[in-house]
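Undergrad: Right after this note come the structures.
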Structure I
Amino acid sequence: MEPFRSLQDAVKAHYERHVYPQFPLWASVRTCDAYALNLDALWARFNGERLPQKERKILLAGCGSFSPYPAAVANPEAQITALDLSEANLRRATLHSWIHGYFNVNFIRGDITQTAGSDFLKDQRFHFIDCYGVLHHIPDVITALNALHSWLNPAGFMRIMVYSQSARRSAQSIRTAMRMLGVHTLRELKQLCRNAPTGSRFRDYLDATPEADFDSGLADLFLHPYAKTYTLEALLKILEITGFEPLQFIHWGALPEITSEIARLKKLEKSNELRSNFILLVGRKQDTKIRIEWQKIKNRQDTVITLNPVIQRSLPWLPFIPLKPEPKLGFVNPSINDQDKRLLSRFRTPVRQTAIKPADRDRVEQYLQALFLIETSRPNLSP
């Protein structure tokens, strides 16, 4: 374990030097763009019910310097815990949340892989864990996933993003070249970037990668002490070992059906055509029966549909203002024009499936897929 520990210490030191991501404190998030982080909507998708407000608990496992803010935008009444290795990241994240008026986040410095004998989460359990862009920076990923599994409530789930071997091939090659050249500081790296000749593979990669436009992005790309890439098979194996199963892939172009998407990804990997990292929602394997039962209920009962609370807060007052939330689930969102606003407004209060007009059903189905609408087995639970 000692090599893992020293690497994890190096990861912590990296983020103390290079706060990530490097967004201005005044950078804001449109409320409507936080729709896919809303716990009500996600819980309903997989479990067919909504949680009472007092029970909504979210963990941001490796929160970085920004994610607590959009998580709070999406869930202003939830209890959010933001966990990170780096004090510098946490200070920045705290400022960003407070400047924008969100105070429902508890910021904690801690290491996911050091849970034995630790009480920094005080035996808390969470309904949703967001571990986006974190696992590929943890040397002892099995220990990390076991800890995350232990922090989930029954029927809880987690969002993860990990580097795919195919998508990160160029970045990993450049990282190797930097180590061989003895480049260890941001100053040295930036000098190389400035001198990269037009038409070179290095220059082409820099020009095509948004992260290369800011210092902490460059450092994360090429100077990070540990960045592992995964094949789909390797990712699915570690999920299986640690008691997780995929619920939905949400990277760009992902197919909605799990087995079809796995087959598509394997085909792209085999032909070296995969260009996306793996982004997906995963759940505990022991909760499979709950999710299967919800699918059965949808097929045999008259379910209830309501607005995603984030979309409800986002519908413009003026009917001529168009609304189109940014895509977060792997596909282009439907637009919300004047006619659509009137349709969506009907779902401010619960509507039975059987009460939806036949002419509206296709559009309602699109909004359910996009997570703008929530489907449950019964009306909303009281707070």
Structure II
Amino acid sequence: MAAKSLGYRVVVFDEAVDGPACSCADLSITAPFDDLDALARFAKAVDVVTIEFENIPIGALEFLETRVPVRPSAAVVRICQDRVLEKEFLKNNGFPVAPFRVITSAEELGAGLADLNAPSILKTAVLGYDGKGQISLKPGDDFESALKQLAAPRAVLEQRIGFVSEASVICARTSQEHQWHTLCFPVQANVHRNGILDVTTVPAQLDPTVLHKAQEITSAIAEKLGVVGLITAEFFVMENGDLIVNELAPRTHNSGHHTMETTMTSQFAQHIRAICGLPLGPVDLRSPGVMINLLGDLWRGGEPDWELLLREPGLFLHLYGKREAKNGRKMGHYTLISTQEGLLETGRRALELRGLIPHGAL
């Protein structure tokens, strides 16, 4: 929708026949990601390719790169979709990460647990997101059973970090007239529940030096990776103000959905500007705000009655058009805008509203 508002035609390639984006696209191509004929038709129909999420077979992106610009590149996506490559990239380039070990066998897991000697999290190298593909471990636990339960040939054992808060930064990077430009959105504070993003507050109520450092690190990551488009860095904030990079996402990010209302340029419009070589838009806050995710659990008794939310002044509801509501599945979100002084009360009200949403046939 952001692309179409700038006058572009949009072609969607997806394995699903009825993906939500298809209803907004000028053309949809439905085929497996390894269908080279379909990919070739797709490449012929577009001038630039971008991604909605990073768990796309790299072979598909590499094939498309031989025919049309892919932004971000397959090389960037390869690193960000694989925790082993991502952690090693961050560590090797001097970015702050939690102590970790690469695991490919039970022997390596046992040695890693003994080496870290602390509560840790075993994470699949690929396809894990929203808390999936993760097992908590501590020294002395049955690591062989844990590895069998994870059922992954490669994994990362990461020391659990005692952080005081979580934050994320979305950074745009583009090339214009042979010069590179980067621009970070305001730092946002995040709260996760059961491994899934629950609440995002902007601006993050952190020390200005921490805010500056988070943007500085994210910009440096974007430049080192050679990103064209957006990249999001998720951080653990330590009690002393130190930052630990938790994850990277080379795309628009759930924690930035509030930008449709809170910033001068939304993350979606900024992504389109970046991949198309247009000037980056201003990211100054128009209004502080709190974003609440809506998961499929809310649909247990039928379609929720949204009237309560839509009566609330300053509240903006977005539903994604997903046909099936599942527990833990992100079905939509709402953003409640605020004043800087009333941000804490806005957060309380935003959570209160979710708890009051009744179910009912619409």
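Undergrad: Using relative contact order in percent (Cα under 8 Å, 6 or more apart) as the calculated read-out, with 13 as its value, let me know the right label among I, II.
TA: Computed on structure II.
Undergrad: If helix-only ellipticity at 222 nm (-39500 (n - 2.57) for each DSSP H run of 4 or more, over all residues; to 500) computes to -12000, which of I, II did it come from?
TA: Attributed to the structure labelled I.
Undergrad: Kindly point out which one of I, II the value 30, 27, 23 was derived from, the read-out being semi-axes √(5λ) of the Cα gyration tensor in Å.
TA: This value belongs to structure II.
Undergrad: Where does the value 23.6 come from, among I, II, when mean count of other Cβ atoms within 10 Å over residues 37-44 is the thing being computed?
TA: It must be structure I, since only it matches.
Undergrad: Given that volume of the Cα convex hull per residue in Å³, for residues 45-204 alone, derived from a single structure, equals 168, which label among I, II identifies that structure?
TA: Label of the originating structure: I.
All of the numbers you see were taken from the coordinates with simple rules; none came from a lab. Just so you know, these numbers come straight off a predicted model, no measurement behind them. Cβ atoms are built from the backbone, for glycine too; each structure is taken alone.
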